[in-house]
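**Q** Structures follow.
What follows is calculated from the coordinates using simple rules that are stated; it is not laboratory data. All of these numbers come straight from a predicted model, not from anything done at the bench. Cβ atoms are built from the backbone, for glycine too; each structure is taken alone.
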Structure I
Amino acid sequence: MNHTQDIAFIGGGNMASAIIGGLLRQGLAPAQVQVVEPFAEARARLQQQFGVVAMEHAGAALASAGLVVWAVKPQTFKDAAAQAKPHVAQALHLSVAAGIRSDSIAAWLGTERIVRSMPNTPALVCKGMTALFARSAVSAADKTRVEQVIATTGESLWVAEEKHLDAVTALSGSGPAYVFYFLEAMTQAGGEMGLSPEQSRQLAVATFAGASELARASTEPLALLRERVTSKGGTTYAALTSLEQDHVKEAFVRALHAACRRAAELGDEFGK
């Protein structure tokens, strides 16, 4: 981690907080982190939790930042960029804002040194998955710098084409909500079958975590891992047969395509 340059965050919400916390754990001094956050309550929280510099508006102090992380809502990005642009011309820019394409960011900021990312909320517990896309002006050293920052929140991977970030948004960006959705269903079913809510939740969460870790540790196809748990005529077979009869897999795949389409629409809507 390069500790010689300041890092500025435009927006101080959950994702910014996850990255800031990770950077400080790796040794970056709080005085090297600036946050532009318009809400007084959020600024007070950032200052109390991390001891960083939090300001209401972008100003000349941002010129010291070698990296600017854009963690604003899509609908406020353009106005925030106009305010910060005079002060951040020399910086590398990393966007964690959903939907806003790098063409729009480049036009708003007047620079091509832009990396666009799609993180997810497990970054809050250092288990995030972030996809990254770099514009052509981003150097190898710039990419390494971004990787070091994102590593404080979990894993990352690069995609060669920006359009693939819409698919990433559908798969992993929105993905935690799908997991929570299935956990809700499993917990509900456990209660209906006589377990307590606490028991049902513990069993469901541990099962998801354990199965995910098993999949991570294995190089075998996911279908084979599933088949090994499924004995013909057994309990798992009964459950999966019911899911197939209800066309759950097809519905789930359609849902991800819907999320991908919406990600593209957000880029059109907020990138003007």
Structure II
Amino acid sequence: MISLPDVLANHPDLILVEVREAKGSTPREAGAYMLVAPAASWGTIGGGQMELLAIEKARAMLSEGETEDAFDLPLGPEIGQCCGGRVVIDLTRIGEEERLELLAREEKARKELPQVFVFGAGHVGLALAAALAPLPVATTVVETRSDTIENLPHGIAGRLAALPEAVVGEIAPGGAAVILTHDHALDFLIAREALAREDLAYVGMIGSATKRATFESVMRREGFASERSARLVLPIGGDTIRDKRPPVIAAMVAAELMAALLGKRTLSRQTLRGG
């Protein structure tokens, strides 16, 4: 995935295309943006004919030397989209000041991303890291074995820890713990620490109904509240698809995480629909 700093460094002439207003059902929300160069683009304002028109306008600005433009677009049959909403789009040729502002905006957004800590870098853990890499979360893979986190996907942090359960306290409130280690006893230790917190949006563990029953039995013997154990998602990924291939499990868990982490955010259902 090409990063914003790379785009800014490699393209001296760029148009910022940004959704200023979004009314009704629209592909993206106000504030969504993309960058357009003479022969490339980065990001998206929602795709479809709306985005194509914006790219054409941006490239016309680049060729004609214009610095600013805007257009108000109803998303109806006349442009081949049926969202029914309306967007106002600003187009601005960016200079050094705007480039710095974009970097600051991106860094601020990055810091506000929900955190996902993946405990274990086995086959499923690595597949999950790859599935989460392009998604709007900050992912850290925690392992006791240094060689397993040497080649993580771009944008995924690796954390070597002798006591992974001690790392649970570092997860920011509203984040998630996904437990996939090679050791059931370690899984239980991490889960106990995660479930002791009431501010995590998701705590999940790979396994089976038998593993869940064992975990609950162990927790009961240790006096762990049953309502806390009930918050554990086990098995992870749901039971819609019974497929044990790591990439398939990872896809299902990634969807589960998005529902848990982003489901209560302020974006309306309309802004998430395509045009």
Structure III
Amino acid sequence: MSRITTTLQSLQQAGRKALIPYVTAGDPYPDATVDVMLALADGGADIIELGVPFSDPMADGPVIQQASERALAKGIGMPQVLAAVKGFRERNDTTPVVLMGYANPIERYDQRLGAGAFIAAARDAGVDGVLVVDYPPEECEGFASALKAAGLDLIFLLAPTSTDARIAEVARIASGYVYYVSLKGVTGAGHLDTAAVAEAVPRIRRHVKIPVGVGFGIRDAQSAQAVARVADAVVIGSRLVQILNDQPRETVAAAGKAFMAEIRAALDTL
């Protein structure tokens, strides 16, 4: 059983909702990524999504696009991302880490170091799952099988436009959790429709038996609570990235911890 599954099952048994923050590796300070990850866990994060910087992030809004650009300008690539996970694991061996990004950096890594190199390196670094935005389920069964053999989960996005057939196809391959994109748009959009989410999640559950997380458009305790009433997990990215980017190096980790603690407290009132 993966660390992700163990964590989510434990939360469900306790009647609690999972809090999943997203941060871009290397942003805003390359030497602060591990400190920020540790602080997020200390603040109440249950799983951490660590973004792999990429030059053409199709699902990401301006905030995360700019974070990727800043990280790339500082030389952050897959080797540095994996090194950050390894550094985190040296001090935290319980909080699951999911790498979130795009196919290009993964495939480039394998081109440089050999077939299967990414999965082996991710496993060795302590990664627990991978979310590849532009890997549709029908084109990555081999990748999913290789991840599973290495003990890693493959997480998929679902959208408001996903048909029942697509949801069922994702359910056949996905593990860990599925990530429902709460709106027709990019990360950080401000028009979260919680009523629409409340209608969508039960439809997803008819096909998907693993936990359902919801993200995109969640910015504060109020929106997190609203989503958590119907979902198993709440994913917060753009607002956290903004908060971190506004901080000097010496307070960036503390700011992340404080924001997590605020959201965690709100979720725990449900």
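**Q** 24, 23, 18 is what came out when semi-axes √(5λ) of the Cα gyration tensor in Å was calculated for one structure; which of I, II, III is it?
**A** That value comes from structure III.
**Q** Give the label, chosen from I, II, III, of the structure having the highest value of mean count of other Cβ atoms within 10 Å over residues 9-16.
**A** For this comparison of mean count of other Cβ atoms within 10 Å over residues 9-16, the top structure is I.
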